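Q: What follows is a set of structures for review.
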Structure P
Amino acid sequence: MSEVSINDIKLHYVSIAEAKQLPGLRIVLGAYADPGMWREACKGICYAKGLSYTPVVTANAGSSDTEFGLNGTDRELREWTAQSSAPVMVWNDERPRSTWIEQLHLAERLAPEPSLIPRNLEDRVRMFGLAHELCGENGFGWMGRLMLVDMGMEPLAKDGPEYNFWLRFGQKYGLSAEAIAAAPGRMADCLTALDAQLAAEQARGHRFFFGNTLSALDIYWATFLGLIEPLPEEQCPMASFFRPLYTNTHPVVRGALSARLIAHREFIYREFLELPVVF
């Protein structure tokens, strides 16, 4: 077992080779000092449910790719999980779960209480729809990653190693001038829908996106907001390189981000998630 330490925030990781020999729940997280949304959401769901797991580091931890949050060249990860991104949840000898919705359903099975999926059909349909707008392809997180890539590439000379890194990373999200131009509007639409849902519930005297019960959407929102408005340094001591990249100042995005949504993130982290964030 190895220990990966970044900014004095530590998780005790095992390698992929070690993890394959272990029983129980293992989660491939990489070893990044940034609040990657899908990774933090996966960790947050486990934390809220009290699910213990073994963190797994990708084989190229410490390389420039991992430092920037990309492990697409990791042969061991591809061989084990048939894809190249983190997080990935693996339970015993079952197939790896590499998408947010598969991970949520696995967590629900392993720890049925507290359930994070509404029992009411209409609430359940709406929760998964809004969660998809946050976590799914071409959703808030996807578009936010494109904007982050664009910001990372902007000051760099073309064809240099860092520029080529960002180019490879962006291609995972369909990087193009058209996609980047569309990103702020898509993100703003998602923020507007989330704010309307939360406002309606609060008008009924409720604390969460759906009634008075924590749902997966509350956790997804709390973690995904870090893509445009990171938690303060004392709560999320990320590598200094990342903080400006994770601070989205686009007027269309910022104009749709309400004080209500920010306060809800603070409430969810304070009451249900781990602080400070541990990488």
Structure Q
Amino acid sequence: MRINTNISALQAQRSMSEHSRTVESASGKLAQGTRVRNASDDAASLAIGTKQKSNIRSNYQAMRNASDAISEFQMAEGTLNEVGNMLVRLKELSVQAASEHLVDEDRANINYEYMALRSEIERTTQSANFLGDNLFRSTKDRTYQIGLHNDETSKMELDRAKMIVTEFSLQIVDSSIPTAEEARLNLGYIDTGIERLAKTRAALGAIQNRMQSTVNNLDTSRLNESAAMSQRMDADFAHETSEKIRGELRVQAASSVMVQANNVSANALKLLKDS
């Protein structure tokens, strides 16, 4: 028996320190909900998990970009819907004015409404703005960032020149219905304007549906990436709880052993003293 150096107590102390670290590690993982708190826990998983976290957050921002674009297209669609209603009314007024049974005074009143609607179409399309940008006057192409990288698959471009809507593009500029003959001639121009507006709305609807599909795809990708990161980074509560309880029991056992080892040395010294 050695009295100067209590090997049993030192071994018990070492075991207690190791088990205490296990308890501390498990408690930290349970508190934070993550399996990898720092690089020493799992360097490879930390590196991959950090990249996945970056992808998830960037993916979510791309979804917001696409959703903002959808909002822009919805606003444009609402404006064009109202312009379409006004074009329908212009044609209705032209048909009414084309009848020879009207007198000039009646036709002048109809033309007054016609001119007011024409001006409103121009004002409506000129004042339609989204985040400070005119929806139907800009010829500059717009690029929407809907991906995580600087490549063609991560962006969507819109040819704004095809979205211009004015009295001139609708072929109703300088039109009026002061006479029956002009009203009849005007019917063909309005039909052309209605057809052009319908094509613009169809193009808007197509790109809006495409953008919505992009949002759905990004959401699915974000969900899958989050699940993969969870498998790699999140703490397994059942496992960590078991490790914590086992570590605590081992700490208690090591503490008991250390007390007993110290008692052995103390008893040996007492015997020597009594003798």
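Q: Tell me which structure, out of P, Q, gives 85, 15, 12 once semi-axes √(5λ) of the Cα gyration tensor in Å is calculated.
A: Corresponding structure: Q.
Q: Please compute mean count of other Cβ atoms within 10 Å over residues 38-45 for structures P, Q and give me the label with the greatest value.
A: Largest value of mean count of other Cβ atoms within 10 Å over residues 38-45: P.
Q: The value 4.8 for distance in nm of label points 7 Å out along Cα→Cβ at positions 94 and 158 was derived from one model only; which of P, Q is it?
A: For distance in nm of label points 7 Å out along Cα→Cβ at positions 94 and 158, the value 4.8 is produced by structure P.
Q: Of the structures labelled P, Q, which one yields 2.4 when distance in nm of label points 7 Å out along Cα→Cβ at positions 134 and 150 is computed from its coordinates?
A: P
Q: Which one of P, Q has relative contact order in percent (Cα under 8 Å, 6 or more apart), as calculated from the coordinates, equal to 22?
A: P
Q: If FRET efficiency 1/(1 + (r/R0)^6) of positions 54 and 174 (r between Cβ atoms, R0 = 41 Å, to 0.05) is calculated from each of P, Q, which structure is the one that comes out at 0.80?
A: Going label by label, the one that fits is P.
Q: Sticking with this one: To which of P, Q does the computed value 4.4 (distance in nm of label points 7 Å out along Cα→Cβ at positions 78 and 126) belong?
A: P
Q: Shifting gears a bit: For the read-out helix-only ellipticity at 222 nm (-39500 (n - 2.57) for each DSSP H run of 4 or more, over all residues; to 500), a value of -14500 was computed from one structure; give its label from P, Q.
A: Only structure P yields this read-out.
The numbers here are math on the coordinates, done by the rules we state, and not lab data. This is a predicted model, so every value here is computed, not measured. Cβ atoms are built from the backbone, for glycine too; each structure is taken alone.
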